[in-house]
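The structures come next, written out as structure tokens.
Taken together, the values in this text are just the output of simple stated rules run on the coordinates, not laboratory data. As the structure is a computational prediction, the values presented were derived from the model and not from experiment. Cβ atoms are built from the backbone, for glycine too; each structure is taken alone.
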Structure I
Amino acid sequence: MSSRKYWLGQVGDFEIKQLRVFTTVVQCGGFSAAEAELNITRSTISIHIANLEARLNLKLCHRGRSGFSLTDEGKIIYESAQNLFGTLEEFRATVNNLNATLSGDLRLIFSDTVSGDSRLGLSELISQVNERAPDVYITVDVASMAEIEQMVINEEAEVGFIPRHRSIEGLDYLHLFTDTCRIYCHSSHPLYELPDEQITDELIESYPFIQAGLKPHEGAASLIEHKELRATAYYYETRLALIRSGRYLGFLPEYYVASETRPGELRALNPTTSRYDLDLCAIVRKSSRANKARDLFIQLLQEKMLRLHGGGNNR
């Protein structure tokens, strides 16, 4: 670094754009991986980074055959840029919430098949939000449970929908409904035609079994402990595809099987003992900044769940 004194001066929109390119490159782990995310060419990304380095009078990263890595200054600028974007987002959300017209963003992130679950009635909820707040910009996406938790904590999403596989201190949980998960085999599997009394736990453990690829739900941990784990499928859709091959056994929610398969296509094995209950929850960040769109959605969701559960307490 040069020993001469240097003052950055005023930061404008152009610098902020360059900082966003820089942070995306860091999050993607390099220029090549950031191309698809930014929808610009690698050479354009390189120009943005070079211009940013010149503007800041700092070397931010190393790139070349040895790969992409941040300099010490680059690490500091990345963390500062993240704080800057958080402050800008907070300012934008504050302004939106001060407006008489309810506006702003409502970002919903779902695990697996929850968005299409008829019990949730997402289409009805979205319609109600749009009717009461037509200026709200709605984003709906899917991700893994760990990603959803992190996005809500980081306020990259207002509401997440996940099975409650653990409790995190920084999140509030709204119970939606409970699913019973059972071990299923396809009609082409050797166990499908056997009488119930012949299907023992030891027999089930002798056949290839599908795991979800993450730490098991506490109710499932003991049930898969001795299984012959020979495949991984996180999403229900892919797990069902493996079960339909007739080669694998695996856990699926009873409600999902009833809605996504033909009668008699799958069989639950030892249904009274090989089962666990899985709670589906909506999660929001504790002590998050004001967001009228999120609060409206949560209000409508709670009203929906109260109707679903007959007016009982569903927290």
Structure II
Amino acid sequence: MESALSLAGVSKRFGDFEAVRDLSFEVKRGTICGFLGPNGAGKTSSVRMMLGLSEPTAGRITILGKAPGQSLERIGFMPEERGLYRKMTAIDVIVFLAGLKGVKASVARQRGKAMLEAQGLGAFAGKQIRSLSKGMSQKVQLISCLVHEPELVILDEPFSGLDPVNQQGLEQVIRELARRGATVLFSTHVMQHAERLCEQVVLLAKGQKVFEGTLKEARAAAPRHLDLEGNLSEAELLGLPGIASVADMGATEDGARLWQCHLQAGHTANEALKAAFLRGMDVRRFEAKEPSLHEAFIVLTGSNHE
């Protein structure tokens, strides 16, 4: 399948500072890809190069089969720094920005009104942007980047500043885009959104790619957990086969303790549990857990950014 987006050996320097270093990855068509990393990892610099807003110092970028900047009418982009004309009405902003992508005003107005209705903003179509809440304005900006029905949608920190309800709504929009065949690349430093949405993740740290693959492959980089509750000591737990380290998670309501045990690579929770029962250890409750993407990110980047 042809890639919607391809970067090969891309670097970007600003004087002596290298914001992006030898970045290579591909995003297949119809995929939701999380472009992840802490603030300052090089995500926004990379996105600007993808859109042709900035030239790479080295390397090559192909977007929808062409060089950056040559397929803008087929791309939808929502920048991290939101920018709408505050004295224009919501529908007029949508129609104006759609016109820049080659959509007729009558078509854009019809689509825009339908999309505003779908986002619960039908009654605000004629309201000026400056009279809308931050969440409402962000929905208008999202509609503006989707109204021309782009093949590739690039969202830079799209969840920033949204309350949980609006974050959930945006996740639904992203899923619907993928169902319709669009490709979505969204950059974020919040791993939970990527964990719920993405088929593919690319992790950046200090301008370099540290991982590219599926969520399952990313999680495999972090140790699995075994949570044990009971009257258990750290020494007892560390004596179990396959336990690499333990963390005391505090007392439970009945006075026992909850321990989070990290498993060594190649070992299973069953090994430790079997040994605990054979030794007569006071295990009242147990739960094997897969690592989160955030935990994998910490392992892969050596950082603890959220």
Structure III
Amino acid sequence: MKIAITGGSGFVGRHLTQYFLERKHSLIIISRKRQASKHPLIRYATWSELEKDVKVMEGTNAIVNLAGESINQRWTKAAKERILQSRLETVGQVADIVNRMQNKPSVVVNASGISIYGTSEKASFVEHSEPNVMDFLSGVVEQWERAMDQIQQTRIVKLRLGIVLGNDGGAFPKMMTPYKLGIGGRIGSGKQVMSWIHIEDLCRLIEFCIENEDIIEQINATAPHPVSNDEFGRALAQTMNKSHRIPVPAFMMKLIFGELSTLILDGQRVLPLLAVDYEFQYKYPVIELALKDLVKKQT
């Protein structure tokens, strides 16, 4: 299979690239800067090159769009604009590429986010739950998904990502730090729900979405068993053989991270109804298995 990936240098993109290479797929990595390939199955293309000619994309079976400015930064006015525009622009570029390809890809899997549902300590959300724009990030995701409708003449999968757990990127290394220092504990009330997925299961789910032609529109990329922040911390402490006793007040997180702290202090119970219905087999369905694997790989 021939697969194009945008955002291949990011945390998820690096893992997905390696996952596909292990399965001998041919890859096109789309990025801003020209790179020389050091792998026989990888070919690089720049956005500017593809604006002129999409010939290199012919024969591509799937496009996975993971590109976008990182949300893990202080949300200044300028940062907010970069976060939004980077997503809208990339989707527009993918739509243009697909439109100009003579032979369209079978599917475009486009990253999205569970933030589209809004936050709640009590409600549960599945794929057919209504979007609820209640803050900056939910507004970004709502506009992002609306922009994806520009991509025509192929199957679209809107991949709503939860918190992706891996050792070399995302939130997990920062989550581990207090426990390594012996000062781990719940954050804020500890009741906020974390909807998470192990990085390996995410790569497998993306492949599953590419291969399963019945999956159309949005799918929640989360594990089937979300946990509260306190439950996550206790499980992590037990796995690391550390204590879980020093709570971090909510106001401290707000002082340190500003508006970004909403990702830590406000929860969402998001369930992967479609993945379960389509019988996707999670390797790490519960947090204890995921943490055991990740911590083991660090030792």
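Hey, FRET efficiency 1/(1 + (r/R0)^6) of positions 66 and 178 (r between Cβ atoms, R0 = 30 Å, to 0.05) derived from one of I, II, III reads 0.85; which structure? For FRET efficiency 1/(1 + (r/R0)^6) of positions 66 and 178 (r between Cβ atoms, R0 = 30 Å, to 0.05), the value 0.85 is produced by structure II. Which of I, II, III yields 191 for volume of the Cα convex hull per residue in Å³, as computed? Answer for the origin of the read-out: I. With mean count of other Cβ atoms within 10 Å over residues 58-65 computed over the structures I, II, III, the top value is the one for III, the highest of the group.
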